[in-house]
Structure 1
Amino acid sequence: MAWIVLVLSGLLETAWAIALDRSAGLSRLVPSVIFVVALVLSMGGLAYALREIPVGTGYAVWVGIGAVGTALVGMLALHESASLPRILCLFLVIAGVVGLKFFH
């Protein structure tokens, strides 16, 4: 269960990062509310998952999921650069996250 919560919390990290960007410095109400709610849920889920998963592994997986998710949303929906080197780097992050899970 802790791993499921950790993955969901990592996805919520993507949500709050995108909402923070869209909030224009917390000056737009709806994205600001989404940011705060997603942030609280993401941190709460991380805290819950760290009851069973070592902090080094859990935090790295959480950050990796959030970073890859945010970069993918940026490339697919926000017209950020989707260069081959950038995509290869994302695969390296994913490989690291998977490795941390399996060698936990």
Structure 2
Amino acid sequence: MILPVEFLSGADADLQAIFNRFEEYREGFGVEFLTIVDVYLTRIGAFPAIAPLYVDNIRRQVMQTFPFGIFYEPRATRVLVTAILDLRQDERAIFQRLQP
């Protein structure tokens, strides 16, 4: 069963900010990023345990073509995306961002 994937507001803001930054860099680059994110989200919905646990119940899917991670929490009936973050930043900043 494929679970629906839902974005928390912070993750939605992350995605929008990354898209905008990439589109400013080069037109169409943000669309490329969104296309790849969609592939990962489809995989996560189909196989929620595919990525390793990162902190508490949150898993981290590392994107191979971009230096970003998709942080998500599988639930019984859906997957909640909590953040999409640049993995080149200090790991303490990532942990802080993932705190409720």
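Readers should treat all values here as calculations from the given coordinates under stated rules, not as data from a laboratory. The structure presented is a predicted model; accordingly, all values stated were derived computationally and were not measured. Cβ atoms are built from the backbone, for glycine too; each structure is taken alone.
Given a value of -28000 for helix-only ellipticity at 222 nm (-39500 (n - 2.57) for each DSSP H run of 4 or more, over all residues; to 500), calculated from one of 1, 2, which structure does it belong to?
So the calculation was done on 1.
With respect to distance in nm of label points 7 Å out along Cα→Cβ at positions 1 and 25, the largest value across structures 1, 2 is given by 1.
Say we calculate Kirkwood radius over Cα pairs in Å, for residues 9-64 alone for every structure; which of 1, 2 gives the highest result?
Going through 1, 2 one by one, Kirkwood radius over Cα pairs in Å, for residues 9-64 alone peaks for structure 2.
Which structure, out of 1, 2, was Cα extents along the principal axes in Å calculated from, if the result is 41, 34, 17? The correct label is 1.
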